[in-house]
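Before anything else, here is the set of structures, which you'll find just below.
All of the numbers you see were taken from the coordinates with simple rules; none came from a lab. Because the structure is predicted, anything quoted here is derived from the model rather than measured. Cβ atoms are built from the backbone, for glycine too; each structure is taken alone.
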Structure 1
Amino acid sequence: MKNVMKLLILTVAVSCMLSCQNKNDANQAKKTDEQTSVQTAAYEPVTIETYKNNFTFTKVPERVVSLSFSETQLLVALGLQDKIVGIATAETGIADCLPEYQEDLRKLKVISDSTPNLEVLLESNPDFVVGTVYSFTEYGVAPAEDFVKNDIPYYALRGTYVENPAIEDTYKDIENLGKIFKVEDRAAVLIKRLKAREAQYAAHASKEKSCKVFVYNSGDEKQAVTIGKNCLDEKIVSMAGGQNIFNDITKRYGRVSWEEIAVRNPELIVIYDYNDGITAGTLEEKIAELKNNHGLSDVEAVKHNNFTSVKLIEVFPGLQIFDAIEKIQTAIEGITAH
């Protein structure tokens with residue numbers, strides 16, 4: 001009889017515990033729903049213009065995929081790393097990024113070591129995607145229309161698609177991301193910090209822009225790929241105090257002959273360092289190619305070993321633009337001081 005009573009008491013106790021737990025779970029679920037409702041109600045809808053589309057956001061995105069480290073760093077700098085469910089590395093690696101963000105970047109899930117296709121991206125079930133314009137074309141993840149068809153709002157960094165892009169477009173990117181994620185205060189602080197660096201380098205740059213600069217992206221036996229005019233890359237060279245010798249090329253990138261490079265006789269050669277990614281040719285190999293090119297033997301930059309390099313991430317819109325400016329400006333000052 002005593003055992004029966006003990007069993008009965010134990011059963012009642014467990015029942016009460018389960019009942020209390022269910023009630024607590026229900027209350028917690030209700031509280032979470034209420035918090036979500038309050039957050040949604042408090043979110044002032046914002047419409048953001050981007051490549052080919054305008055998107056109206058009615059809540060903060062919670063599942064973000066970022067398609068290169070340029071924009072991933074922007075998100076992390078705004079304190080949004082917990083909302084990132086996947087990243088692609090494109091042509092850069094974590095070692096190329098700013099030291100203060102590398103620890104957070106290593107914790108993020110990599111969905112592609114280059115550029116994912118749409119199928120791979122959809123596996124992350126994103127509610128927002130950010131990348132360069134190339135991601136939203138047939139040469140990248142998919143055309144912009146496919147994102148719209150899948151009801152996925154996206155944002156393309158302005159410096160990769162607007163006409164005649166400038167550093168101000170990066171400030172606009174940060175401002176827009178701040179609006180989307182309702183972190184406008186953080187965005188304002190970040191912009192202020194970058195503008196201070198801009199003022200610093202603008203004050204030290206030569207106003208004459210007399211140092212002739214050739215930017216070497218890549219090349220083969222007959223031609224080299226370099227930058228043209230009305231692109232962010234040229235703005236970087238100009239702000240550093242240099243003159244792009246191929247500012248008559250209308251596209252961002254163009255192919256030029258080695259003979260034409262020799263004729264224009266650059267004083268400084270800036271090499272894009274692609275040590276990560278799928279592009280062939282390390283920095284050291286590129287310098288060796290230039291030095292061993294007999295057609296360039298009389299070029300001032302080659303004769304005097306005036307080479308400097310910038311990482312690819314430093315010439316894309318983002319937090320490292322001024323690192324590229326600093327490197328080029330330092331090289332120019334070394335040349336003009338002699």
Structure 2
Amino acid sequence: MNPGNENGPPPHRHDPAAAPIAMIGLGRMGANMARRLARAGISVEGFDPQPASREALAGEPGLRLHASLADAVAALPAPRTVWLMLPAGEATASTLASLRGLLAPGDLVVDGGNANYLDSQRRAAELGADGVGFADCGVSGGVWGLANGYCLMFGAADAQAAARVAAYARALAPAPDRGWLHCGPVGAGHFTKMIHNGIEYGMMQAIAEGFALLEGRQEMQLDLGAIAELWRHGSVVRSWLLDLTADALREPGAIGSVAPLVPDSGEGRWTVDEAVRQGTPAPVIAMALMSRFDSQGRADTGNRLLALMRKGFGGHAVTAASAPGAPAGKPGAGS
């Protein structure tokens with residue numbers, strides 16, 4: 001499969017209600033979303049602080065690129081809609097601060113990045129004080145969204161703001177009548193996407209652990225790629241994540257070619273935080289997150305202390321950190 005497939009089905013033509021839009025943040029997701037909107041006939045004013053990101057979109061029909069945030073916003077007719085596809089944290093916060101000096105009452109900001117829903121609720125209140133609308137939109141689809149369409153879940157304070165977001169969602173989604181939903185008030189979009197990603201953590205972990213168990217019975221000489229392909233057809237566990245697993249396992253030596261380190265992007269942590277706030281059990285998601293921490297070497301200090309305690313109370317042997325075959329990891333405290 002090719003995530004940059006230029007020959008996939010073209011996006012449906014745009015909703016007449018979809019006015020020109022500014023797309024701020026032209027990384028992997030933002031760039032392809034800008035392309036999909038433009039190919040649906042919607043005029044897109046694009047900006048990214050990185051010149052290379054802007055240059056990668058040069059010549060894309062229906063998409064004009066700008067050297068500054070202010071220029072991109074100024075190119076829009078009023079009332080303006082500005083869609084952010086930026087990393088959570090400082091990048092989003094600083095851009096929103098800049099936008100407050102550029103926007104006017106009646107304008108709308110859509111935050112399409114992965115943000116904490118509590119931050120989105122606070123930002124809506126701050127922009128609302130200026131008469132500027134705010135919608136939060138969780139976007140799923142990754143690098144495949146350009147060809148296949150995105151899944152969009154958004155929150156908006158009123159029907160008018162929701163209708164404005166929906167006009168773009170219909171072009172971005174796989175079809176105008178599916179793949180998007182106005183989930184509820186401001187915060188509901190990012191909250192729904194947060195839970196979506198928490199579920200994703202658990203599903204990915206279960207698939208990974210299952211294949212690790214298959215690989216562990218070496219004497220059976222199981223073909224992991226063939227099993228993944230088998231399970232894609234008629235099995236209860238068939239899924240897009242299994243499709244991606246099968247794709248990866250088609251490459252000889254794929255598992256051995258990557259380090260056993262799995263980053264976490266923040267949504268898993270926020271989901272576990274929410275489980276604690278609610279008092280709602282979410283053990284699978286929590287353990288999937290802990291497993292990622294383990295892969296990052298964050299269990300190393302604890303495991304070293306466990307080995308030292310066993311040595312202390314029972315005289316059990318320990319493995320020197322420098323010994324051949326000793327697990328690699330981050331040095332622990334006192335090591």
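For this structure, a couple of remarks:
- Each of structures 1, 2 was scored by mean count of other Cβ atoms within 10 Å over residues 242-249; the highest score is held by 1.
- Winner on mean count of other Cβ atoms within 10 Å over residues 146-153 once structures 1, 2 are ranked, highest first: 2
- Here FRET efficiency 1/(1 + (r/R0)^6) of positions 122 and 178 (r between Cβ atoms, R0 = 30 Å, to 0.05) is compared for structures 1, 2. The highest value is that of 1.
- Given 2.0 for distance in nm of label points 7 Å out along Cα→Cβ at positions 74 and 202, calculated: source structure among 1, 2: 1
- Comparison of 1, 2 - label where mean count of other Cβ atoms within 10 Å over residues 218-225 is highest: 1
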